[in-house]
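Engineer: Several structures are given next for inspection.
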Structure I
Amino acid sequence: MSATAESTAAKSSKTTSEPVIETRNLGKIYRDFWGRKKVYALKSLDIEVKQGEIFGLLGPNGSGKSTTIKLILGLLFPTSGRAFVFGKDSTDVRKNERVGYLPEESYLYKFLNAEETLDFYGRLFEMPAEERRARTEKLIKMVGLEKSRRRQLREYSKGMTRRIGLAQALINEPDLLVLDEPTTGLDPLGSRDMKDLILKLRDEGKTILLCSHQLADVQDVCDRVAILHQGELKELGRVDSLLKVQDVTEVHAKGLSDEAKREIQEVIKRHGGEVLTVDNPTTTMEELFLDIVRQSENRPGHRSVE
């Protein structure tokens, strides 16, 4: 069986019930030259990322986000616990044909242009020439680099570099996409385009692990988030649930007079208004994030996981 046929068979055999990513008591200790414990980077992390969801990984600098990503990708070995990707141990290189990775800093060959870059990475996956050409054409159009396809990457702006980096991460049609700060260097329009593309990829069935300092981006696209602080998991849950202010009720209505607006829900109905929603208002991802970090510093060891 050819490598392409094996890849197709692997993709067709995946199940929706099995988590795409699973960590069990995952921990990592960095040691100094003499083997003494230097940094406890990650402590007993237990998370599951389900197929077809966008999962956000948040935390301040030094919280363990990059370590978690490297452990999931198999770039580091855990000190304790295990990480699984598609049911395989994260250190099993066979999983890599189904994974795409956009690092925070894209390490691409600056003297190649966009077409040559994607062709090069397609060759690494042993893709046939015709498939490489078709895939390259589709991805360049997808990330909006048609007019710059033959410019050397050394002439690219930071935003353009992020775009070609994303295209490179998608060259092998991955089932899992790991994105580290995907909107870095993009202007507001470019950032919106990137988020729309991430949502489109999710709708196509891809699973996305997203790490970002742009909390508004996470709020816009993520289904669930995990917030890390000082190497520990502090909060885990759905974005819409985490951002609700549970002790405040918010009423949205239309077609009301000024008098009716000052009255309670029963009076709204009596004045002929229509109650659109009665629900809990939400805070913002930024406010939630900062509050959790402050609580973590005041109450070490405390965690609240849904």
Structure II
Amino acid sequence: MPQIRKDYILEKYVIISAERARRPLEFISKKHEISSKDNCPFCPGNEKMIPGVIEEVKDGAAWSSRAIWNKFKIASKSSNSLIRTDNEFYTFGDANGEHEVIIDTPSHGVEMEDLSEEHIKKLLNLIIKRVNENYKLGYEYVVVFKNRGDEAGASLSHSHHQIVSYNMLPVEIRKDIEAVALYRLKNNSCPYCKIINSEKDSDRRIYQDSCFVSFTPYASRFPFEAWILPKRCVHSITELSDKEITSLAFVIKKILMTLDKLNYPAFNMFYKISNDKNRNYHFRIEISPRLAKWAGFEYVTGTIVNSMTPESAAKFYRNEE
């Protein structure tokens, strides 16, 4: 029987449809096309195609990861940060902020998980540095995410992340922060710390070490959705220690390499952080493969139908299926 499941703390629901369930290998995707590096703005030698380099991680004389300005930016620093409401129903303002691209590697066609753990660690440190630099500019929130594949909204196949800082706290993040705050008020504890303790040995477990726990969430919205959380309660990736960043590089590589058994499927990876005003939040990374399409039911109800149980997905990640 199909089962309705609620998110751990948010008013979000999914339907896990066992009747539609498929075995993991039935989700094998058509591998996304890799564009020619001759026309790729992220490749070395094509610097004339980008607005400018912000910062680089060097590997000898060459760079191994690079932060650049996004040519097609979502937010602009030359705009006004004020958001106001006129005539009751019309709230508006400029999207004031910055938009950067973090190029994961100079190697065209190489995915994040194909990189060494040391390279991934240096990449994460570059992301941390850029998040910190963006917050120094006074923006309300900094978004960090990675898109891979057409279905996930990636316009370029060269492996990269994006960082957008702008003048408002995103609604979805605000709801999460408020839910955490309410839970803390009632229970004097962090809900995600309790979720970690509940999931680390559950049927949805993927992996754990001394620093991180990964699992498929109970109310998974996407087939093979995976979460990664630090055992230490920190509000942002910027608070991680060197040991924790080393661990995180390993966990990300491990999960994405396993996901690649489905032929390098498209996915979004979200770095769920909070600003310094909300330090009671619990940082996490969500990996959301795009192996199913949402239709009318999902859009009209806001309830997602997932044909892959998180318990089966976890077996896949544990190499048990």
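Engineer: With relative contact order in percent (Cα under 8 Å, 6 or more apart) as the yardstick, tell me which of I, II scores highest. All intermediate terms of the calculation are to be shown ahead of the outcome.
Structural biologist: On the way: I: 19; II: 23.
Ranking I, II on relative contact order in percent (Cα under 8 Å, 6 or more apart), first place is II.
Engineer: Identify which of structures I, II gives the largest calculated value of mean count of other Cβ atoms within 10 Å over residues 206-213.
Structural biologist: On the way: I: 22.8; II: 18.0.
Result for mean count of other Cβ atoms within 10 Å over residues 206-213 over I, II: largest is I.
Engineer: A further question on this structure: Suppose you compute helix-only ellipticity at 222 nm (-39500 (n - 2.57) for each DSSP H run of 4 or more, over all residues; to 500) for every structure in I, II: which one lands on -10000? Don't skip to the end; give the middle numbers.
Structural biologist: Details: I: -10000; II: -7500.
It was calculated from structure I.
Engineer: Another question, if that's okay. Quick one: distance in nm of label points 7 Å out along Cα→Cβ at positions 38 and 198 came out at 3.1 when computed from one of I, II, so which one is it? Working shown, then result.
Structural biologist: On the way: I: 3.1; II: 5.6.
Corresponding structure: I.
Engineer: A value of 30, 25, 15 was derived for Cα extents along the principal axes in Å, for residues 150-189 alone; which structure in I, II was it taken from? Please report the intermediate quantities before stating the final value.
Structural biologist: Values: I: 30, 25, 15; II: 46, 22, 15.
Derived from the structure labelled I.
Engineer: For distance in nm of label points 7 Å out along Cα→Cβ at positions 46 and 142, which of the structures I, II scores highest?
Structural biologist: Between I, II, the highest calculated value is found for I.
Engineer: Using Rg/Rh (Cα atoms, Kirkwood Rh), single out the structure from I, II with the greatest value.
Structural biologist: For this comparison of Rg/Rh (Cα atoms, Kirkwood Rh), the top structure is I.
Only the coordinates and a few stated rules stand behind these numbers; no lab work does. Everything numeric in this text was worked out from a predicted model, so none of it was measured. Cβ atoms are built from the backbone, for glycine too; each structure is taken alone.
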